[in-house]
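The following blocks contain the structures, represented as structure tokens.
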Structure 1
Amino acid sequence: MSQNDPFIMVRDAVSKSLVETEDIFQRWTDIHSKPYLGSVQELGQVTKQLRERLKGIEWDLEDLDETVKVVESNPERYRVDPGELNRRKVFISKSASRVKVTQLFISLFV
């Protein structure tokens, strides 16, 4: 496993994006629960930004899942041990769950 491993580069980008999305979600929650903190227009903008960000993360996770499937088909070629492969699957699963929970929460209130 090297620093040039595409999985690692995308994983790091997804991790960063998840943190940034949590900040946006916090702003969305603040505006939604305390309307005096923001306008209806701002709520709409933040909702749109949040949905776009979540969709982008979903696409990245789909790409990561595809790379895991490719590596699983020929682990010797890619030199990824079973433990690392499992860690990658767990990262994808946990990240996808975070995205789904946020999307569900938004859908309940919009």
Structure 2
Amino acid sequence: TERRITVNIIFLILFYIIIGINHVVFLNLNAILPLIILTVAMLTAVPFIIYILFRKKKELAITLVAFSTFKNGGLAAAICLALFTPESVVPIGVRAFFAPLSVILFSWLEKRF
């Protein structure tokens, strides 16, 4: 719907700004490698653990996974940009880059469990 498209465009612009402001940091793999490792672990391990713990309550598991890994990322990015240095949003930018892995994992877990 129109509202969803508008929100998605705003998130796209926000993450474009995050990457643009910090492009030098993102090009230095040594600087962000620990963030990449932690982000991938957060986006894959947390959903897997929640799905295992709540596999009998599938709707609750999906809600918990969404809130623990995706929700409020845009708000966190906006707050970090407003209150802190531009480098403070680097973890959020890394998370946005690796988020599709989490979506793939969600799909796999939903079919498996």
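The numbers here are math on the coordinates, done by the rules we state, and not lab data. All values derive from a computational prediction rather than experimental measurement. Cβ atoms are built from the backbone, for glycine too; each structure is taken alone.
Computing mean count of other Cβ atoms within 10 Å over residues 24-31 across structures 1, 2 gives 11.1 for structure 2. Source structure of the calculated read-out (distance in nm of label points 7 Å out along Cα→Cβ at positions 48 and 72, 3.8) within 1, 2: 1.
Taking helix-only ellipticity at 222 nm (-39500 (n - 2.57) for each DSSP H run of 4 or more, over all residues; to 500) from the coordinates of each of 1, 2, which one would give -30000? The correct label is 1.
Looking at distance in nm of label points 7 Å out along Cα→Cβ at positions 56 and 88, point out which structure of 1, 2 has the largest value. Looking at the calculated values, the largest one is 2.
With FRET efficiency 1/(1 + (r/R0)^6) of positions 32 and 80 (r between Cβ atoms, R0 = 41 Å, to 0.05) as the yardstick, tell me which of 1, 2 scores highest. Top value of FRET efficiency 1/(1 + (r/R0)^6) of positions 32 and 80 (r between Cβ atoms, R0 = 41 Å, to 0.05), among 1, 2, belongs to structure 2. A value of 27, 18, 11 was derived for semi-axes √(5λ) of the Cα gyration tensor in Å; which structure in 1, 2 was it taken from? Only structure 2 yields this read-out. Looking across 1, 2, the calculation of relative contact order in percent (Cα under 8 Å, 6 or more apart) that yields 38 traces back to 2.
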